[in-house]
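FYI, it's all coordinate maths here, none of it is from the lab. Note that the structure is predicted; figures quoted are calculated from it, not measured. Cβ atoms are built from the backbone, for glycine too; each structure is taken alone.
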Structure 1
Amino acid sequence: MKEILVIISIFSIFLGMLGSILLIAFVKEVIEDINNKDYKVVIATIIFAKYFFKL
């Protein structure tokens, strides 16, 4: 029973790290798009991220 809990916790930590890496990459993209004055792209990516990350 303990082994299952350990595996689940390691898996959730891994998923959390993956999510934060994706979020950092997403924020970088948005900042670059804002610098390039691509506001339509920024709005579209924010809407996509809201559905993707369920913000």
Structure 2
Amino acid sequence: DALELIAAGATAVQVGTATFNDPLAAVRVRDELAAELATRGYASVRDAVGAAHPR
């Protein structure tokens, strides 16, 4: 979900509320996002921002 938002152009995603149910939510999102970025060939989040909108 975070990568989908980033690809649409978001430069940040919010996970604050999720930490009420899972105190490690932000860490999990960070780790899963890093893995998915690598899988898709992005070197960084910056490279993925707006990727859904061809330039």
Structure 3
Amino acid sequence: MSIVRGSDFAAYVDLRVGDTFGCVHTVELIGTTAVFIPAGIGNWYQCPTDLLSLY
């Protein structure tokens, strides 16, 4: 996911079996930020501003 314009609050949780299962990471994404979300990672996002994103 890549932010083109605006901002996005995102949360990622590790759903893979192992020591990091259930670990959560939160971040605010702003323009020109890109995130790679690998298999086994759950993601959620909320748009506090008008947002244009690219998948």
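Can you spot which of 1, 2, 3 the value 0 was calculated from, given it is helix-only ellipticity at 222 nm (-39500 (n - 2.57) for each DSSP H run of 4 or more, over all residues; to 500)?
3
Of the structures labelled 1, 2, 3, one was used to calculate FRET efficiency 1/(1 + (r/R0)^6) of positions 7 and 39 (r between Cβ atoms, R0 = 25 Å, to 0.05), giving 0.45. Name it.
This figure was derived from 3.
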